[in-house]
1. Of structures P, Q, which gives 14.5 when Kirkwood radius over Cα pairs in Å is computed from the coordinates?
2. Can you spot which of P, Q the value 0.90 was calculated from, given it is FRET efficiency 1/(1 + (r/R0)^6) of positions 49 and 65 (r between Cβ atoms, R0 = 25 Å, to 0.05)?
3. For the read-out helix-only ellipticity at 222 nm (-39500 (n - 2.57) for each DSSP H run of 4 or more, over all residues; to 500), a value of -12500 was computed from one structure; give its label from P, Q.
4. Among the shown structures P, Q, from which was the value 2.0 of distance in nm of label points 7 Å out along Cα→Cβ at positions 41 and 73 calculated?
Structure P
Amino acid sequence: MLSSNPIDWTHMMTETEKNELVNSPEFRDWLLGLLADNNTSTVITFLKKDGTLRKMLCTRNFSKIPVEHHPKTETTDPSTSIRVFDLEKNEWRSFLVANVKSVNYEF
């Protein structure tokens, strides 16, 4: 039987190991793929620049973004941040990958 409770495997990691993971190109690539997936709902919890935590239901999948909000030009994210569409505010937002505290998703 599958549990619907998330498993926090990061509790077995040191803070240094967590920081190395979050700052790795592989983590960023994994996160970009997850956000572009058509079959997931993704909530990113991250530390904002002002020091507060924010949870954001977001996507990079254009089929989930209203057409009027599709970018008019091609943009490239810097390697330190990710641009996403906030599904609750209906606006584009960015967060620093290094400030990600949790990623929750359902298929």
Structure Q
Amino acid sequence: MKYYQICGASWCGFCDQAIALLKKRGEFFIFCDIGCSNQLVKEFKEKYNYPTIPLISFKDLKAETEEFIGGFTSLEEHLHRLDYEQGSDLREKYCTKDKGVV
């Protein structure tokens, strides 16, 4: 199984945006609310050597791998790169007025 892991906080706007984006795309993900503990936030930031939340990773259980992606902006870039590599038409997927997306 392959999925995204978001470590963040329930009060974090960028965490909410990451969740909404993955839901919109139909991606599997888990959200770990570490925002209630300063110590957990510190530990995860140190683990991934990243200064802010969310901390987003892509995990493959079968291959036992984890790719650290970064924050929300890095997630957007990651997904756009995947779309491009798979030959998806990004204009159709994200910019059609029919779907109410500008």
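Please treat every number below as a calculation from the coordinates, not as lab data. Predicted model only: the values in this text are computed from it and were never measured. Cβ atoms are built from the backbone, for glycine too; each structure is taken alone.
1. Numbers: P: 14.9; Q: 14.5.
Corresponding structure: Q.
2. Working: P: 0.55; Q: 0.90.
This figure was derived from Q.
3. Details: P: -5500; Q: -12500.
Of the options listed, only Q reproduces it.
4. Structure Q accounts for this read-out.
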